[in-house]
1. A value of 20.9 was derived for mean count of other Cβ atoms within 10 Å over residues 21-28; which structure in 1, 2 was it taken from?
2. Using distance in nm of label points 7 Å out along Cα→Cβ at positions 85 and 109 for the comparison, can you identify which of 1, 2 gives the largest number?
3. To test your reading of the models, identify which of 1, 2 gives 25 for relative contact order in percent (Cα under 8 Å, 6 or more apart) when calculated.
4. Any idea which of 1, 2 comes out highest on mean count of other Cβ atoms within 10 Å over residues 45-52?
5. Here mean count of other Cβ atoms within 10 Å over residues 5-12 has been calculated and equals 15.0, so which of 1, 2 was it run on?
6. Here Cα extents along the principal axes in Å was calculated and came to 56, 35, 24; which of the structures 1, 2 was it taken from?
7. Work out the source of 2.0 here, i.e. which of 1, 2 gives that when distance in nm of label points 7 Å out along Cα→Cβ at positions 37 and 157 is computed.
8. Can you say which of 1, 2 returns -9500 when helix-only ellipticity at 222 nm (-39500 (n - 2.57) for each DSSP H run of 4 or more, over all residues; to 500) is computed?
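Laboratory data are not the source of any read-out in this text; all were calculated from the coordinates shown. Since we're looking at a predicted model, the values are computed, not measured. Cβ atoms are built from the backbone, for glycine too; each structure is taken alone.
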Structure 1
Amino acid sequence: MNITDYSSGFLLGLSLIIAIGSQNAFVLKQGLKREHIFFVCLFCAVSDALLISAGVGGFGAVTARYPQVVNIAKVAGVLFLLGYGLQSLYASMRLSHALIVDGQVVISLKKALLLCFGFTWLNPHVYLDTLVLVGMVSTGASSKLAFAVGAVSASFCFFFALGYGAKLLKPLFAKPKAWNILDALIGILMLYLAWHLYQS
C-alpha cells in the first residue's frame, strides 16, 4: 500500500471531521451517557466510509452536475437541526431533567441510529466534504485505494476515540446541572448550524 497516499487520505479525512459539528456533538453526548456507543460510532464511521468510497469513485462529478441533490439535503438539514436544537434547549430548561451516566438507557438504539442518520445523511456539508472535496483531492493520488483507506481509517479512529474517550469527562457530568448546560450548548450549536446552513 502506498504510505504517502494513505497518510494524505488520513490527514484530509481527519481535518474534515475533527471540527465540532452536529454529528460530533451527538456522538460526544452518547459517549458521556454511555448509550449505544459502539453502534453510534460504527454507524457514523460506516456512513463516512460509504460516502468517501463514492467520492473517490467519482460521484463528485454527479453532485456537481445535479446540485439539486445538495439543495434537497440542505432544506432537510435545516429543519432537522432546528427541531433537535429546540428540543435540546427545552430539555436544558427542565429543572427535573437529569441524565444518568451509570449505564441507564434513556433512548432506544433505534432512536439513536435514526438521529445519527439525520445528523449524517441530512447534512449537505457531508456531501460536499466527502463526495466532492475528497473525490477531487483523490484524483491527485497515485493510489486511490490507499487514499480512500486512509480517509476511512481517519473516520473510524476519530468517532471511536470521541465516543469512548468521552468517559474521561464522566466526573464533570456526575451532576444533573452539567447535563442541563451541555443540552443548552448543544441546542445553541444546532440552531447556529441551522442558521449557517440556511445562509450558505
Structure 2
Amino acid sequence: MPKLALLNQAGDKVKDITLNESVFGIEPNQQVLYDVIKAQRAAMRQGTQKAKTRSEVRGGGRKPWRQKGTGRARQGSTRSPQWVGGGVVFAPQPRDYDVKVNKKVKQLALKSAYSAKVSDEEIRVLDKLELAEIKTKVFQDVLTNINTTGRTLVILSEANDTVELSGRNIPGVEINTWDHVSVYDILRAHNVVITFDAVKKVEEVLG
C-alpha cells in the first residue's frame, strides 16, 4: 500500500500515512487516461465557428450579365463561391464537440491519474491549509516550505476564499476542490498538493 509523509505548512513531517491502494496505488490505465483527457479537451472547444453558405449571403439575386455574347464566363450570381463576397462552399457551422464518457471510465481515469502522481513522487499531502489573512507571500512560503515548484495544483476539501485569493496571482498555481478536479488538471500539473481531509473524501468516493 502506498505511503506518504504528512506535512505541515512549515514543511515538517508530521507522520507517515497509508493511502488507499485501490485509489492511489493502481497501475495507471493509459488508454483510459487518453480517452478521458481527449473528451475533456474536446468539451473545452466552443464550437461557435460559423461562415455563411451561398444561401445565407445577402444579395446576388440578379444575374451579373447576360448568358451569351459578352466573351466572359457565364455567371448566375455575384454571391457564388468563386466571387469575392460570395458564400463558402462547405461553411463551418456551430456544433457540439462533447464526447460521452461512462461514469466508471471517468472514475478509473481519476484513480489512474492520482496513482501516476504517487508513483512519480509528484504529490504532497498537507495536514491542513489555513491562512489567517489573504496574503500571497504567505501562500508562496507554504509552497516553498514543502519544496513545490513549477505548475502546481492545490486540492482542498472545501472552498476557502482566503486560500484561493492568496494563491490566484501566483503563476502556474491552480486551486480547486476535490470534487471539481479533472483528470486533465491532475496530469498537466508538475506537482499536486492535497490536504489530508481532501484525501479522505477522494478515497471515500473512489475507493
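1. 1
2. Checked 1, 2; max of distance in nm of label points 7 Å out along Cα→Cβ at positions 85 and 109 sits with 2.
3. Working: 1: 49; 2: 25.
Going through each structure in turn, the value belongs to 2.
4. On the way: 1: 20.9; 2: 11.5.
Looking at the calculated values, the largest one is 1.
5. Matching structure: 2.
6. Details: 1: 56, 35, 24; 2: 94, 38, 24.
The read-out comes from structure 1.
7. 1
8. Of the structures listed, the value fits 2.
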